[in-house]
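What follows is calculated from the coordinates using simple rules that are stated; it is not laboratory data. What you see is a predicted model; the values in this text were computed from it and never measured. Cβ atoms are built from the backbone, for glycine too; each structure is taken alone.
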Structure P
């Protein structure tokens with residue numbers, strides 16, 4: 001298994017379990033297919049899809065800047081379609097073991113763990129990707145040393161926000177994006193208005209609002 005330096009990009013759809021629970025398996029499968037189409041388009045000439053992991057993808061990239069551009073293009077493609085979740089992701093650069101078409105090692109694991117830490121619409125990344133992002137004009141926020149599950153020493157982590165339209169809201173139950181209109185279901189709680197893609201999501205929020213307040 002030869003070892004070489006690679007940039008690893010892990011992307012994940014937010015609140016996908018909730019989406020499946022509320023809207024059913026067929027809708028969830030449709031969302032994944034649209035996501036994978038966007039992934040294939042953005043990766044062309046910039047990297048390769050290593051594997052799909054349910055509602056997530058693992059890709060090997062040509063360089064850190066390409067990873068950020070790909071993530072942003074996929075996010076934009078999702079925003080251009082109705083009723084799609086937001087994206088989250090992690091980027092890590094370092095030595096990778098290649099076994100056939102698969103990749104293994106701490107660099108791969110770190111990219112996945114960083115994606116777990118990122119809130120909806122954001123990337124978490126290591127210093128190499130952060131420098132590439134800053135050089136390309138992205139706004140990079142240093143988060144300092146962060147405890148990452150499975151890693152003994154804290155990791156210097158950086159945040160980048162994916163660009164997106166300003167006129168959308170996110171259903172706090174299933175994670176779908178929507179542009180609110182006069183008929184959009186709403187719930188006002190503690191003087192804050194929450195919008196929902198459907199009455200079932202609004203009903204779930206009314207029943208247990210605290211369950212959805214902190215989920216990414």
Structure Q
């Protein structure tokens with residue numbers, strides 16, 4: 001039996017907390033939450049929003065600390081200015097994080113400080129992070145769709161790894177029309193501390209254990 005890969009909580013989670021879950025139509029937090037709920041995820045889904053006790057008629061938590069037990073991955077759709085703080089709050093409460101939130105509109109110096117703050121807090125918390133500006137991830141075997149895409153992935157054997165969310169979305173759209181399925185879709189976004197090689201290593205282990213075939217967008 002192969003050992004469990006250290007990125008398993010990030011790329012094949014059994015529990016998800018969506019930080020920034022929202023009811024506002026068209027918002028990132030609502031789109032991702034609706035995708036999570038519609039996918040039929042076999043694990044636990046927790047909505048986190050400090051301003052609402054419910055989101056889309058489901059209970060919402062004020063913070064990650066308010067969830068009864070730690071989760072595998074925190075999917076972050078919070079405003080960019082809040083992202084470093086949310087990453088710090090993940091310490092001891094989430095094993096990994098996916099930052100779907102994009103960068104703040106700011107000068108290069110402020111943007112660099114923002115990126116460094118995220119990386120530092122991730123390092124302090126021992127957190128594996130995809131993003132920021134990640135399209136998210138899909139695992140069809142567990143029904144996980146933690147993306148802001150408009151087209152779900154069909155089940156299949158391919159693994160798509162892409163830096164660009166636009167490329168991932170376009171390939172999913174094409175694949176849906178062509179009836180091509182995926183085992184996993186993984187978007188790196190702007191790399192914090194999980195890079196292409198690590199994700200590819202995870203995918204190759206999945207190939208050996210489940211005979212998946214990788215489709216890599218460089």
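Matching task: 55, 35, 32 is the computed value of Cα extents along the principal axes in Å. Pick the structure from P, Q. Only structure P yields this read-out. Taking distance in nm of label points 7 Å out along Cα→Cβ at positions 9 and 73 as the measure, the highest value among P, Q is held by Q. With FRET efficiency 1/(1 + (r/R0)^6) of positions 97 and 193 (r between Cβ atoms, R0 = 41 Å, to 0.05) computed over the structures P, Q, the top value is the one for Q, the highest of the group.
In this comparison of P, Q, the computed figure 0.40 for FRET efficiency 1/(1 + (r/R0)^6) of positions 57 and 121 (r between Cβ atoms, R0 = 30 Å, to 0.05) is attributed to Q.
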